[in-house]
Structure 1
Amino acid sequence: MDFTLYTDERLPYYHPMNRSLLLSLINEQEHTVRDPLWKDIPLGSSRYALYRSAEMQTLGSIKQLGPTFGLYPGAVHTRLNHSLGVYYLGREILINLLRSEEHFAFTAEGVNAFLCALLLHDIGHFPYAHSLKDVITASHEAIGAAMIESSPNLRTLIDACATSADLVCAIIDEDRPTDSGEIDLYRSILSGTLDPDKLDYLNRDAFFCGVPYGIQDASYITSKLCIADGTIALREEALASVESLLFSKYLMYRNVYWHSRTRSSTAMVKKAVVALLASGRLEETELYGLDDERFFALVRQRGDSYSLVEAISKNQPYPTRYEVPIDTTVAYPSPVERHEHEEALCQTLGLEGGSIIIDVPEPISFEAHMPIADAAGNLVAAGPRSTVFGPDVQRAFTKSLRMLRIFSPVALDAAAIAQALEL
């Protein structure tokens, strides 16, 4: 990024409604945060204060990939790193849109709300990566929006950014009703096939794990996004970027996110929490706003489940004892219901309670639902040959990734497990 100050005279072709917003944004250089992935990330004074808030700094104590560091020791980067990266990429997208869009009138309040939402989008994220995603009933986006609303400090800092907490929350939590086309646009940028969240986590996770699979050409992709019919779209000549991202997503899931050791660690953390919730020794709301260390301390304080989390902290996940592809025609039980099945399976096999963990990964999508725009900025229908990610490829990718696994600290007979599961 060239940090040279720009003036109106240097931007004669920009849409006049967006020109002052663009100038303000690219001249915003009061502070710079150094990032190992994207290098210098500029922040104006008001958003730098938001970044330095206690609520945001808590994200620096939540590992982006949770227990994955046991498999890839370099994977100790945090949600704070990631949030800065999302801010950087979202800001790049916004700069390119302000430069090129002639028919969409951005507002200063909306632009500032979007920039704050980029920083704060993970403010409500759970500890230990996605271990608790299907255990806690509320989404981390809804929790994050509620945290912003209830925090006088965050509301004051957002007000200082010349926008409102209500707008920021509406962008972060898509379940909130809105009749604003500008808010809808920001939502489509923040959450989509080629959004700054995915572009950052794929690149960042690959970088810190030391693997090549997640690398994306972020600068090319951000320069090829446009607005069509009020939503974010990709220019037709860059359609291969969708394929690149989806292939990378598949490889990262196969080798990092859903590696059997990562799944074992995740399942052990999940079982510890489910056991505490089922026994009434823990309330779901007590898990909100925790970092990894406070989560660890809470589980240790509440009971026997601590041994599972302690084993993960010592990089001792349970080995895989049984593995079969997920049957997509079967409705698998929830984590709470699986806890009951696990204990019943222990009794059937004559094992001590808590010796078996059943892992069922959530559904995953490889669909390419990215709006495509032609050279004139009009939406075009992406035909069946637009990408290789047709239904057959999607099914093959999903089938190779989603495995029902059983983890246990003791050796188990696969035939006995298979027979017990049929009972």
Structure 2
Amino acid sequence: MTALHLVPDPALQDDRTRLFAKAEEISADLARRGAALDIEGKPPFAEIARLKEEGLLTALHPVKIGGGGLDWVDGLRLVRILARGESSIGQLLGYHYVNSQYVYWAADDPDKAWDLGVETVAKKLYWGAAVNPRDPGLTLTKAGDHYLLNGRKTFSTGARVSDRINANAAYGDEIANLVLPTDRAGYIANDDWDNIGQRLSDSGSVEFRDYAVYESDFLLPLLASDAAPAVQATFNTPLIQLVFVNFYLGTAQGALDAAIDYIRTTTRPWITSGVERAADDPYILERVGEFRAALKASAALADSAAAIVQSALARGAALTARERGEAAIAAYEAKVNATHVSLEVTSRVFELTGARSTAGHHRFDRYWRNVRTHTLHDPVFYKAREVGDFALNGHVPEPSLYS
């Protein structure tokens, strides 16, 4: 029997090539401006506008509605590329991908999901979220023919740059899953993000003050607070963890790239090294080789995990809870590895560049600050424990916004 070979659509391949080329171009520009952007720490309105203009925000949406048609493996690679230039922009792109794609597998009405996708592509919308489960919840109350949303969320990445935001709110003993426009009265994004890293992630607090909610804003019908979600609807967690993985690795690669450039142009050889150029120092060569190998291996693990999660998600409603758990474990294995590798590389590049590289204007510390800030998002040892529990006892994680 002759094997069946699927020939890729040339138009799709051309668009994929264009998107990756644009991501590389934007990343290089961000790297050149990285120190200044970190010092300013402003919301990245211009940077998000460029992602909109170049089609990167719609790269994962279906081709039928004008999207790029890329899968999650490629989407996460785009996150990694952008994070090489500026960690926060990689994070923001990845968060948008999860928040905007979530509707396709979570909404119980396919037409509703499709309409949201069409609107997102047509208007080039950026999607954020206000769903941090460790914060006090938002509350919804009935007000005539609509509802009023009130409450505060401490962290909402992309708070001011978002056009749409996913939110969960309590309505008595039920939970509302909402998709909300941020230009509606009552949405307040506060300028209170002052952490040491991810300074461009626009991750301040948001408030809803008598924010009007309509039936059309509901992604799902009201659910009992203890109702178990559909298996497919829980994929936002392994996917957001893979976003973490890839922008950590992109940030670390950016740190190594910056260090290599600095060594070639600026670092002086140590007085007892016996070499005329720092780039010939055997200890520097050894460390560059170790860091490069570690990053390559971690990126390969990240891509493998993305392919596993993509394959599981593609099974749709046929997917079992066990299969979801096994795919999540693949993502969490990558998370554990990427956390350790990225923290080591971003902190130790100074061993390569030397004392003068610690001058404040270089801002080389931003790579470590960015990774250190975000890797505390949920403690990596809990992810390692879940991986160990699966290996030893066959247990898969209980689905939640962290597992």
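No value in this document is a laboratory result; all are computed from the given coordinates. Source: prediction; values computed, not measured. Cβ atoms are built from the backbone, for glycine too; each structure is taken alone.
helix-only ellipticity at 222 nm (-39500 (n - 2.57) for each DSSP H run of 4 or more, over all residues; to 500) computed as -17500: which structure among 1, 2?
2
I have 14.6 for mean count of other Cβ atoms within 10 Å over residues 189-196, calculated from one of the structures 1, 2. Which structure is it?
Derived from 2, not from the others.
In terms of distance in nm of label points 7 Å out along Cα→Cβ at positions 21 and 181, which of structures 1, 2 is highest?
Evaluating distance in nm of label points 7 Å out along Cα→Cβ at positions 21 and 181 on every structure, the highest lands on 2.
Out of 1, 2, choose the structure whose coordinates give Cα Rg over 2.2 N^0.38 Å, for residues 53-284 alone equal to 1.05 when calculated.
1
So if we calculate mean projected area of the Cα convex hull in nm² for every structure here (1, 2), which label has the highest result?
2
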